[in-house]
Structures are given as C-alpha cells and as structure tokens.
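Structures follow.
Every number here is computed from the coordinates shown, using simple stated rules; none is lab data. All values derive from a computational prediction rather than experimental measurement. Cβ atoms are built from the backbone, for glycine too; each structure is taken alone.
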Structure 1
Amino acid sequence: MPSSSTPTPSPQDLLYEGKAKCIYRTPDPQVYLCRYKDDATAFNAQKRGSIAGKGEVNCTVSSHLFQYLGQQGIRTHFLAQTGPTEMLVRAVTILPLEVVVRNRSAGSLCRRLGLERGLPIDPPVLEFYYKNDALGDPLVTPDHIRLLKLATPEQVEQLGSLALTINRHLQVFWQTCHLELVDFKLEFGLNPDGAILLADEISPDTCRLWDWSGGQASEPQVLDKDLFRFDLGDPVAGYQEVLQRVLQVVAPAKLSQPQVGPMPIH
C-alpha cells in the first residue's frame, strides 16, 4: 500500500464532510483522499452516535469489495487503500441519487407498503432516492428524476442496469461470507469524460446483512447498521464480525491492489 507516499491532508484541503466520510483534495486534481469516520447516524441524522472502529471496518470492507467488483468488470472510483481509514479515489461528480436494490422486504419498504419483514423478493426491487437532506431523501420515480434534471433517462437506465448487475456479484460475495444480502444502497459519479463510476462505499453502513446460521425458521442475526438504528445488539461486535468474515474470504483470493493511473477500459 502506498500509505507512506500519501501526504497528510490539511484542513484547507477538505472538500466535503458528510455523515460518515471526509473528502480531501490531493496534489493530483483527479484524485481525492477519502477518510472514513466512526460517526453513526440514522433516520436522516435524527439519531446520532458513534461506533468504535466503524471507519476502519467500512474503509477496509469497501476497499475489498471495490476491488472484487472491479475484477467483475464494474468501473469504480477506487484506487487504493492508503491507511486503516483512508483510501484514494478518482475525482467524480456524484449524481444526486441513491440507488437501492432489495432482495428481501425490510426497513422502509415494510413501513411504506405494509409488508411483513423478511419476505423474499424475486426479481429484486429497484428504487431511486433523491439525495436531499432537507427533503428527507425522498423516493423518486424516473419521471421525477427527469423533472428535477437529476440524471438523463439514459443515465437512469444505466444506473438501474449497473445496480442489478452489482447485486448479482455482491450476493455471491456475501454468500461466501455466510451472509445474505437483504438490500443495499449505491451511489454513482461521473468522471470528466461523463462515464458512470460506482462511488461512495459498500459496507455494513450501506448493506443489510443477515446470518441465517440458526436456520430459516429462526430470526436471522443482524450484522449491519440496523444494530445501531434499532438497538438490536452491539454494533461494534457486529461490524467487526463482518470485517473478519470478509478478510477470511479475500485473504486466500489475494486480491490485487490497483495502482493509481489510467482507468482500465472494460
């Protein structure tokens, strides 16, 4: 890892601070430094707290999953993990949309539609949310996206196709960790050429992960941010369990570390 060659960012380098990450400029205008935080929020920041070690877990898990998806032909903003809570990423313009894929009923889907929690969904449900804290990140349709000019119809179609493809790959990965991917959130960005790249993170913050080791007849063990949202258990232990399972899977595979340089064409 090129951590020794990565300069420590100064406060004036801060480009953006979100709920879970800080983004810093680097000497290369096409590269940003992303630093993950232990801060935890839920319900559009109505609930706030901290999960010890969360930044390291999310940074490391995201790094491995970005590499895994890159090997499957998915273009991402990831370049290299440069420290326990830091990674270098390509500079992209984030589209103001969250793309959610649901493989089982949970969370807001149950609240909105009155569904029983845990029902299998096949084929998966695809949803778009407008990234706007003031509005509470509302659910939007493709027509709403066109009305608000958040993305072109062609981009919306591509986002949906990419999300479903990523879902298939992530289901395989999490199954090897003996976890079921219930649902997850993705964010995408545009590079200077206008190409869509997977961005943000893929972690227990953004994925619902259930362990059915007790059998489908029992309640699954929750190993994701719902531990914090709904006080279902110890989130520190849950996040660390996810990290250890990921490391057990990727260590034998010896995932290669991408180098900072031109984006490969897939």
Structure 2
Amino acid sequence: MNLTEILESLKMGKISVSKARKMLSLHSVEEIEDFAKIDVGRKLRRGIPEVVFAEKKSVVDLKKIIVVNIKKTGYVLLSRINKKDYDKIISFLKKKKLRIKTGKRSNSLLIYKKKLSCTGGEVGILTAGTSDIGVAEEARLMCEAMNCSCICSYDVGIAGLHRVFPALKKMIKDGVDAIIVVAGMEGALPSIVSSLVDIPVIGVPTSVGYGYGNKGVAALATMLQSCSMGLSVVNIDNGIGAGAIAANIANRTKRKTRY
C-alpha cells in the first residue's frame, strides 16, 4: 500500500495503529536492488527532500533511482551529474516526459512529474561573482524543491559594493525570510550583508580563487571568523545544504504567519 492507502485503512479501522506504524516505517525507505536505499518519507518527516549525489553514480543506476523517486514522491533532485553523463540523463528524462528545472553553470537537475507548488516562504540568493553562480543555482533548485520562491541577484560582490544595495532593497521590500550569500576569493560579502539586514543569512564559501587559501579555504575562514552577528556558514561549495537551511527557515516562517 502507498502512504494514502495506509492512512485511509487506519481511518476506516481496517488496520491497527501498531500495524500502521510498522507499514509507515517500511514505507519510509525504498530499496533499489543492492545499491541504493531511498528515504522517500524524508520530505513528509523533515520538510527536506532527499537529494541524490550523482557524481559517483553510473547512468544506469541514476535512471533506476529517478524512476523510483518519481513513482514514490513525484520528484527528485540530482546533484552534480558528471558532464559526460548529463546529456544522456536529459535525453532519458525527455523520453519519460518528465519536467526538468536546470541551473545556470550547474550540472544539477530538479526533475518532477507534476508542477511544483510555490506554497512555501521566499528566499533571497546573492553571489559575489559570476564564478559563484553554479553553487547558487544548486541552492535555488533545493529551495524550489522545498516549494519556496527565490529572488536571485548575481555578481554583486565587494569589488563593486554599490551593486548589492539595489538587490538587498528588493529582497527586504519583498520580505524574504532568509538570504543565501555565495562568495569565493576572500568571502567577505556574507559578513557585509548580515551587517545590513535583520534577516537570517547563510554564507556559502566557494572554491573560486587562487594563491594562498585557494579552493575556498580563505572564503570559509573569513565567513567563520565574521564579527557580524546573524551569519551562519555551510561547507565549501555546499549550495544544496544552504538551500535546505534557508528553505526550512522560510517555510517555518510561512507556517507561523498562517495561524
């Protein structure tokens, strides 16, 4: 039985509470042959969907994972598909007549069967440079998978600090519930943004840069040592994690304002 059938059977008295609990527990994990166990109940339980890290997986395995996720939950987010496999996955999805959301400069895909509702909160996403866009787009796809809407403004770093103010003004006016700031090099932009707004800010250091502290180390250190309050930091290039945190904050805020 699927989740709805289990709940309906419980409501009609066809199964006991203990039986329903056992069935729901079994329903929460879907095993795919001997290589993957999908947590199909995560979105219902935590509000955060399961994300498939595609980089180390074969095309054959990814196709099987996609099919199971679509059947069980209606959508799936694939993170960082190998460049050589990207077109193959796109072709497979088109044959299956599935909908796709892509990310600029990103090999991640949000795949879904029915139109995703935009019933959650609102998240702002900023990048310091154009080289940071790929990571920011992963965050956007994660937010949209969690039913949030996003306001994005890219290439507004401290090399031309005046660029960030119009973007922040729009985000404040629209009442975003959280702001993701993605930055490489010295990673200063998140500290500046968090010093200007009364909104939770999630900093994402990226592996953009060169010389001392390259591969994101300098940006991570800067964000962790920020003297500006209200800034939290995820790992280097972790747009997915930042999206999950921001969308969770935004969705909880949305729920609070409804009642």
Item checked: With helix-only ellipticity at 222 nm (-39500 (n - 2.57) for each DSSP H run of 4 or more, over all residues; to 500) derived as -9500, matching label from 1, 2 -> 1
Item checked: Structure responsible for 20, 52, 24, 4, with P(r) over Cα pairs in 10 Å bins from 0, in percent, for residues 69-124 alone calculated and labels 1, 2 on offer -> 2
Notebook entry, point to check: Taking Rg/Rh (Cα atoms, Kirkwood Rh) for each of 1, 2, which is largest?
Noted result: 2
Notebook entry, point to check: When volume of the Cα convex hull per residue in Å³, for residues 101-220 alone is calculated for each of the structures 1, 2, which structure yields the highest value?
Noted result: 1
Notebook entry, point to check: Of the structures labelled 1, 2, which one yields 14.0, 40 when Rg and Dmax of the Cα atoms in Å, for residues 53-156 alone is computed from its coordinates?
Noted result: 2
Checklist line | Test item: relative contact order in percent (Cα under 8 Å, 6 or more apart) calculated as 19, pick one of 1, 2 | finding: 1
Item checked: Computed 17.9 for mean count of other Cβ atoms within 10 Å over residues 173-180 - originating structure among 1, 2 -> 1
